[in-house]
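Values in this text are rule-based calculations from the coordinates and carry no lab data. Please read these numbers as outputs of a predicted model, since none were measured by experiment.
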Structure I
């Protein structure tokens with residue numbers, strides 16, 4: 001083995017000896033699958049947030065290839081080979097960019113779990129050498145955020161069945177994610193303050209979303225006659241009538257209503273969130289306000305996706321605040337002497 005491999009093996013061995021001396025039992029392999037479960041349990045207890053997407057990613061992309069492997073047997077080559085296989089394609093460059101971006105996001109989840117294990121399961125993971133020097137694919141996350149026009153929004157809403165129409169309107173009034181909307185209870189709506197309270201968002205933080213008068217009227221109509229603990233949005237009829245919307249049920253309906261509304265290519269439900277933010281940006285809303293409405297931790301993500309749409313706002317602010325230096329508007333030509 002190489003010198004680096006020998007160092008890693010020594011650290012792992014000394015880690016096991018230290019654990020044994022401390023009375024911490026170490027028996028059998030500690031697999032990637034076991035590590036991922038420990039990591040998710042820890043995140044759930046500390047963040048108290050919906051981890052369904054993380055679990056789906058884990059089950060679909062991490063465990064099939066790596067789940068059975070003892071974490072101590074992971075190597076940089078194994079991890080890079082697995083990561084590269086996620087992005088492998090012989091298709092056009094744009095498809096490759098998207099797959100590499102997806103591979104980066106999946107690998108980020110695995111790295112977070114491995115770092116958790118290194119910190120909290122030191123008797124099992126003695127070194128970070130297998131993953132700490134693996135770099136992500138570069139320049140693959142160029143923001144190409146699609147949004148639809150107000151006219152397209154109206155066509156989309158008109159094409160929806162009544163119960164799904166409410167979800168679409170809620171997304172356009174709030175910029176909320178599908179999971180945030182479908183988990184809303186009546187008590188989340190404050191008609192006096194004209195706000196919707198999101199108790200748990202993707203970032204793990206709560207936020208209050210300001211509503212327009214139109215948005216407030218909409219939520220008042222949805223909440224009318226319901227108890228505080230009732231779901232705001234449920235199926236209207238059939239065997240699911242009165243039941244809350246489930247995970248991924250929006251995908252089928254978005255495809256169907258986009259066909260009816262003649263929106264091509266079809267947009268996902270998440271594009272409604274981008275449409276909300278894009279409309280705010282195009283109407284000169286400051287980036288910190290958009291970030292707060294969306295629940296972003298700061299303005300970096302907001303600016304990355306939407307700042308280019310607010311260039312007129314930037315231009316207006318510059319023109320209003322940059323002073324005149326007293327120069328003539330047209331340069332004076334200086335004649336050269338013969």
Structure II
């Protein structure tokens with residue numbers, strides 16, 4: 001019997017029993033249950049239980065706040081439930097309808113970002129210390145010490161699409177290695193606008209004089225390939241992985257089992273990344289630019305209104321990388 005076995009048993013009992021639990025995951029301090037019926041959970045008992053800080057309900061989840069030792073309790077709860085695969089894979093249309101669109105969206109985003117939060121925080125702290133030490137003149141920005149620490153801290157953000165490709169694939173029930181390749185492809189140097197602009201002049205420019213002005217340096221099968229910078233981005237890789245999951249699911253239904261192993265990932269990557277580079281990526285980037293421009297427009301029109309909006313959507317703005325606009 002483990003240290004938290006009794007606590008785990010009591011938690012399972014008071015959230016309505018094993019039969020009431022649809023799925024379970026955890027973040028840094030909380031057990032995040034998805035229950036069939038939250039009304040039968042014993043909130044009062046859980047709130048007063050030794051080992052439980054409090055109970056919260058948000059984003060379609062029943063959250064039991066444990067503390068920093070949540071991973072140990074999580075493992076014990078899974079032992080009680082008899083669960084060996086803790087992946088939260090309940091993304092059916094029926095479940096989305098039960099949650100509501102907004103709660104389903106929050107659930108998807110939290111499911112994608114939660115696994116990398118610890119690494120993301122660690123990288124941010126390392127970058128912060130590196131900047132601090134430069135300001136204190138402990139070493140110069142051209143030193144090897146700076147470069148090593150900057151590589152450790154900055155790599156997480158530069159290659160963020162690779163990590164999100166993995167977690168998004170897991171969330172959307174896509175082959176996780178396909179998700180990794182999608183993320184890595186978006187970070188490939190020869191695709192980035194900065195790399196292409198340094199290498200030569202554009203062939204021509206699309207949408208000149210508009211917010212969507214785009215330089216075209218290369219084409220794919222004679223189709224203009226709008227160049228973007230995808231390193232450090234969030235939205236393109238999530239959307240492409242979602243699309244890839246639908247492609248993979250459709251292919252698994254029609255391709256014979258004998259050749260599925262080879263042909264499903266090949267076709268999934270070719271279809272999803274081709275459309276990703278040609279359509280999904282540019283549209284996602286244009287959408288991001290529109291949101292950024294709207295934020296700046298509101299701030300220029302009324303800082304008071306902008307402050308209210310920012311306060312209400314701060315977490316979303318940070319997740320999608322818009323907080324820099326407010327500096």
Structure III
């Protein structure tokens with residue numbers, strides 16, 4: 001791989017022979033087009049929104065916003081929407097439609113992920129004032145999450161409409177929460193708002209993810225349960241390599257990408273891009289580039305937007321939608337591979353150093 005470019009060089013956001021800078025910025029235009037007047041970014045124009053995928057889109061727009069002011073403003077509007085859409089008792093409703101919540105269920109990973117997004121924005125833009133503005137939103141989200149801790153320190157997956165906690169924890173959710181707690185603690189430290197208890201909670205989650213996987217409900221058919229412990233930064237080094245090797249052939253379809261679930265002939269661009277992020281954090285950049293190249297069959301040549309997935313037994317795109325967060329995941333994967341922005345270190349778990357996880 002070529003030497004990493006100077007941080008915040010927007011023209012460096014490309015992979016020769018795979019995606020050009022112009023193609024990536026054109027892809028990100030779709031996220032702006034889908035954004036609603038209140039700032040929410042739904043799954044597709046006119047569709048529903050959820051906070052986790054909304055934040056993924058905001059991060060992608062922050063990256064492309066280095067070159068396109070319209071994208072930068074859309075990212076800020078997206079983050080400000082988080083402040084105005086919170087549930088009065090903490091967290092966010094799991095689903096919104098045209099600005100209104102359609103459920104009282106509040107999921108832990110949704111509440112945690114703004115910490116990753118706001119920290120990513122600060123690293124990318126250096127805008128401390130904006131991070132200060134969003135700090136109460138980050139803090140509220142993480143405190144909601146920590147109130148869902150179970151007996152061992154695991155995070156129960158959600159709080160129901162009546163306020164009762166869920167009855168189980170999920171490995172992918174806890175891996176994402178681990179990532180968010182690390183980002184939130186680092187964000188707080190940079191703003192002079194130390195939160196050592198967040199790091200302590202992340203430490204406990206890392207132990208459980210590595211040593212007590214039986215505590216989590218079995219979702220092993222999902223590829224996210226396979227790689228998210230690594231993507232979330234809880235599993236590292238030789239353990240990470242062994243984890244990927246154990247189920248590589250189960251989930252990776254040569255020439256097509258990564259399955260969403262092990263028992264269906266269905267690859268998705270988002271899971272493929274998130275595996276790219278995982279591999280990049282491990283230093284496996286050649287394999288990461290290959291996976292990203294192979295999933296380009298899901299790119300719509302007309303406007304650069306990505307279809308969600310491909311059912312390869314029937315040889316059809318399925319579902320017939322072009323999800324915003326799928327395009328966002330591709331942008332973030334390229335940013336990590338090229339180290340174009342300092343925000344990419346959020347996914348490399350290297351925001352205090354230039355190194356990557358190995």
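Given that semi-axes √(5λ) of the Cα gyration tensor in Å, for residues 56-215 alone, derived from a single structure, equals 36, 27, 15, which label among I, II, III identifies that structure? This figure was derived from II.
Given 18.6, 55 as the derived value for Rg and Dmax of the Cα atoms in Å, which of the supplied structures I, II, III does it correspond to? Going label by label, the one that fits is III.
In terms of relative contact order in percent (Cα under 8 Å, 6 or more apart), the structure with the greatest value among I, II, III is III.
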